[in-house]
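Next come the structures, one after another.
Laboratory data are not the source of any read-out in this text; all were calculated from the coordinates shown. Note that the structure is predicted; figures quoted are calculated from it, not measured. Cβ atoms are built from the backbone, for glycine too; each structure is taken alone.
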Structure P
Amino acid sequence: MVSASSLLDLAPVVPVVVIDDAADAVPLARALVAGGLPAIEVTLRTPAALDAIRAVADAVPDAMVGAGTVVTPEQVAESLAAGARFLVSPGWTDVLLEAMRASGVPFLPGVSTASEVVALLERGVREMKFFPAQAAGGTAYLRSLAGPLPKARFCPTGGIGPGNAPEYLSLPNVGCVGGTWMLPADAVAARDWGRVEALAREAAALGHHR
């Protein structure tokens with residue numbers, strides 16, 4: 001099983017996917033993988049999310065599909081049962097952290113303050129989601145954390161697009177970023193998977209300039 005640190009290194013961008021129709025999950029995942037983005041976070045924000053994870057896990061072996069917006073131990077269990085290979089939360093508590101740790105798959109608990117980072121480091125967790133990235137201070141905040149907390153590595157998510165992703169990826173404590181810009185709502189609605197693949201390829205290329 002891939003480790004959490006290699007999850008951060010798998011691709012420069014982790015697509016954050018909101019699925020309304022589980023039938024879209026497999027072609028969407030295939031387009032992202034073809035574009036060079038194999039780590040796919042499906043958020044548990046819609047009734048179709050778990051079915052989407054299950055479909056991708058079954059039909060797209062080259063995808064590493066995970067569950068996002070995980071906020072309860074029950075969701076941890078449901079996500080694992082659906083085939084999720086990693087877990088992402090917007091924040092964390094000790095109860096949620098223990099459930100994610102016991103899952104046996106990589107996980108990224110969400111943080112937005114230095115105290116939360118210190119608390120996770122105390123608990124032996126070094127890879128984290130920084131959320132909501134832009135609202136919580138953006139690249140300036142992450143740059144400020146690098147000095148006193150060099151062991152922490154982040155996947156910033158929230159307000160990140162092709163314009164500011166390169167600045168995030170240039171930081172020493174950022175392994176990858178999460179975003180939705182390669183999944184425009186109109187392209188998904190039209191099932192224009194060719195456009196999704198092209199945008200995914202552009203996003204994957206951001207890592208070549210690091």
Structure Q
Amino acid sequence: MANIQIRKYRHEDSETVKELFTSGMNEHLPSSFVHVLKQPLTQMFLMVTFCALITSSQSFLLPVLAVTLLLAGVRQMIVYMFNQYIDASLKNDLNDISETYLQKNNSCFWVAESDGQVVGTVACLPAENMPEFLELKRMSVRRSHRGKGIAKSLCRTVADFTRESGFPAVILYTSMVATDAQKLYEHMGYKKMRQFPIPEFFAKIINFTLIEYRLDLEEEK
């Protein structure tokens with residue numbers, strides 16, 4: 001992992017960190033759209049709409065156009081859902097990273113730097129619902145620098161910090177469509193604890209779920 005340095009966040013990293021987070025989130029849009037198309041409810045709704053229109057209109061063009069518009073609408077709803085999450089994150093913890101992660105106990109934010117450019121991020125802080133654990137957050141690696149072990153090093157940085165801070169485990173949450181992230185975490189020793197739906201109405205309709213992982217440090221060899 002030549003020319004890669006992992007260091008604490010500095011104020012001048014702010015815009016790059018936000019750009020990395022936003023671009024990383026947007027990468028999940030295509031897989032999220034495919035997930036929605038695979039849902040039985042979606043397929044049934046599209047089929048019923050198509051059959052009803054082709055029966056009533058005696059035209060093939062109208063139902064094709066209607067289904068196309070429905071698909072476009074579904075995609076826009078997914079984009080809206082992601083944009084809502086991105087906007088909320090940028091207004092909350094990513095709005096002032098120093099205050100959220102560096103000025104509080106048992107919290108930190110790191111960046112991975114390559115040749116003076118920030119190419120990866122990760123953070124941790126006490127988990128909101130399980131304060132006895134630290135939660136890994138904001139893991140992201142620029143696409144051009146993946147496959148170089150940066151994400152693994154960022155994971156180890158969080159595990160080391162958690163151990164040194166006296167916490168027994170790290171937890172994290174990732175979406176069901178982030179399959180590469182799931183493989184990474186499982187490779188790093190994280191165990192899947194549960195899978196649960198996002199509470200937003202549209203997310204429930206499309207069966208969009210989050211997965212909770214945990215790394216028990218005392219069990220590491």
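When percent of Cα pairs over 20 Å apart, for residues 72-151 alone is calculated for each of structures P, Q, structure Q comes out greatest.
Hey, relative contact order in percent (Cα under 8 Å, 6 or more apart) derived from one of P, Q reads 19; which structure?
Q
Each of structures P, Q was scored by mean projected area of the Cα convex hull in nm², for residues 144-183 alone; the highest score is held by Q.
Of structures P, Q, the largest value of Rg/Rh (Cα atoms, Kirkwood Rh) belongs to Q.
If helix-only ellipticity at 222 nm (-39500 (n - 2.57) for each DSSP H run of 4 or more, over all residues; to 500) is computed to be -15000, which of P, Q is the source? Attributed to the structure labelled Q. When mean count of other Cβ atoms within 10 Å over residues 8-15 is calculated for each of structures P, Q, structure P gives the greatest result. Of structures P, Q, the largest value of distance in nm of label points 7 Å out along Cα→Cβ at positions 56 and 88 belongs to Q.
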